[in-house]
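I've put the structures underneath this note.
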Structure I
Amino acid sequence: MTFLFRDAEGPALCPQGSVVCIGAFDGLHLGHRALIDRAVARARALGVAAVAVGFEPLPRELFARGVKPPRLMLVADKIAGLRGLGVDGIGLLRFNARLAALDAAEFVRRTLLARLAAREVWVGPGFRFGHARGGDLALLQALGAQAGFSAHAIAPVALDGERISSTRIRAALTAGDFSAVARLLGRPYAIGGRVVRGRQLGRTLGYPTANLRFAGKTPALRGIYATRVHGVAAAPWPSVSSFGTRPTVDGIEPLLEAHLFDFDGDLYGRRIEVEFVAHLRDEEKFPDLAALTAQMQRDDAQARAILLQHEPQRVFA
């Protein structure tokens, strides 16, 4: 069973040693997977635990002023994805003012050594860590030489001559290029979660929806989409989804609302994944519910036509 920890310091978790990989892991794209695969392979070769260490919230969210930067995935999906890649331990360290003030040497001593007994540490290209991002790979290697572990960076993972990154994926999502996103992730882009009750306005308009909250985070996309819902039947279910704040009804919190075509069933509490296939239009405010309903009918027809032309794919590789 994979163990999960949140604190940078505390009791030893890997008394026999570990191989650690460190990153934000937002999206778990092909670059992240290459890093994790390397750490897992080295851990198996050494007979020790493979541990992925990240941060929650993401550092850029803590330091942001105003609206938080967009993120690709929520914590539950990240944990599930990391488990699926074979790690033995997952550290989602609470990134707060105290951890941000910890210098690089103290982070190595308290987390990599005292908690994880690291034998090897693997990082991605351009890795920085510690207070004010003062540490880099060279410092990590120097500290490791003193403490008895080695540090390494994997080579950049590129696609079409450009390094794969979460920033690149966010840009592709904004542009509605889901084909490019799938190539960068190694799987279609999807958002998962448990279905929650909404205001049930869609049901009164003839378009009941399965609703997912984005846990107070800023999503990397917004608008109306042709989608497929995984987790309700043996095959992905065709749907049309709205992701935004619902300006026509004065919504505030970002909400993902998926209308499953010709579906009759209760999904409350069910965990589903909504796979994004194509962008239909931006979110907009309509003068009244009649105008909104008319547009929803057009969205429905357009999404059905698009989905007929796209073969379903597996969400998780």
Structure II
Amino acid sequence: MLSPQSLTEMLSAIGRGDDARDLAETEAHGLFADMLDGRIPALELGAVLASLRWKHESADELAGFARALNERVPTLELPPHLPRMVVIPSYARAGRAPNLMPLLALMLARLDVPVLVHGLSGGNARPGSLDVLERLGHLPCSTVTEALNTLHAGRCAILPTEVLNPSLDSLIRLRERMGHRNTAHVVAKLLDPAPLHSLRVICVADAQLLSRLHDMFLRTPERALLMRAPDDDSFADPLRRPRIELFERGGARMLFEAESGALPLTNPLPPGEDIDGTADCIRDMLEGHRAIPQPLLNQLAACLFGSGAARDLTHAKATVSLGLAHTAH
């Protein structure tokens, strides 16, 4: 727990504009722990969030924030014979492209990979992935036990942030009062309910944040896929594949290089804000009536390999080609 003097000193350090100092990982851990535990007064909390937004979080700060969060998230344990749980965050609002993250999640579940999607549900949350999943017949779980049962049944589990950590949910929802995103939006992407037994899918739009996350993952043992996504949600650009990297044990491996130019689509995708049209589009893709964009298939292969469901990337690509044909219905 930070003392009032320590908090004041931190605020002074991070709130100096161009002269701001980055916090050490241990400092960041203590600060975010107090934020989640409700020990930061409202005035100071707003100042911290605003200062971090304009300073930008360093790799050490992100690591400390993530550690504090994941110490306060319930652990989901699955049988050891299963692949790693693929953890997919979804916190972006409707963007330019239709939200195809539900397609990725449901394809993985069809290929017998445990999948957990987490994001905001209810309240003033803008339409997004969870709304598309609901239209496809996949409702959020109300408890961790229900999510585990869903995973054991081989289905994609959807958990609202409020169930995983109510304090994180509250911090994210401050966007409506503050008028912009805050650090909680970034840290939510790093949520890990299965430490060392998961594959987190991390997609961000900002190139500088991508670089800082790259540096952070080089210092951690956890496994994660990292890529740039135009709308900040957890799916590859359907028109142009991003660079996809796999991180584990402090190392990085490039699985797919970024493509240049845009790929032609035989069937135009629905507008990003069209939730019903997006759900219909995904349903057609899952049933084999519409082609799945190649970047999404590449991301699926990366997830299969990263989760351990495939022995190598070649095997993952073959599983994607054969498995989807057999599971379409």
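Highest-scoring entry among I, II, by FRET efficiency 1/(1 + (r/R0)^6) of positions 70 and 118 (r between Cβ atoms, R0 = 30 Å, to 0.05), is II. For which of I, II does helix-only ellipticity at 222 nm (-39500 (n - 2.57) for each DSSP H run of 4 or more, over all residues; to 500), calculated from the coordinates, equal -8500? Only structure I yields this read-out.
When Cα Rg over 2.2 N^0.38 Å, for residues 22-101 alone is computed for each of I, II, which one produces 1.40? Before the final figure, lay out each step's value.
Working: I: 1.17; II: 1.40.
Source structure for this number: II.
Using FRET efficiency 1/(1 + (r/R0)^6) of positions 134 and 238 (r between Cβ atoms, R0 = 25 Å, to 0.05) as the calculated read-out, with 0.00 as its value, let me know the right label among I, II. Kindly include the intermediate steps, with their values, before the conclusion.
On the way: I: 0.00; II: 0.70.
Computed on structure I.
Taking distance in nm of label points 7 Å out along Cα→Cβ at positions 78 and 222 as the criterion, the largest value within structures I, II is that of I. One of I, II was used to compute log10 I(q)/I(0) by the Debye sum over Cα atoms at q = 0.07 Å⁻¹, and the answer was -0.32. Which one was it? The value was obtained from structure I.
We did not get these values from a lab; they are worked out from the coordinates using the rules stated. Computed from a prediction, not measured in an experiment: that's the story for all the values here. Cβ atoms are built from the backbone, for glycine too; each structure is taken alone.
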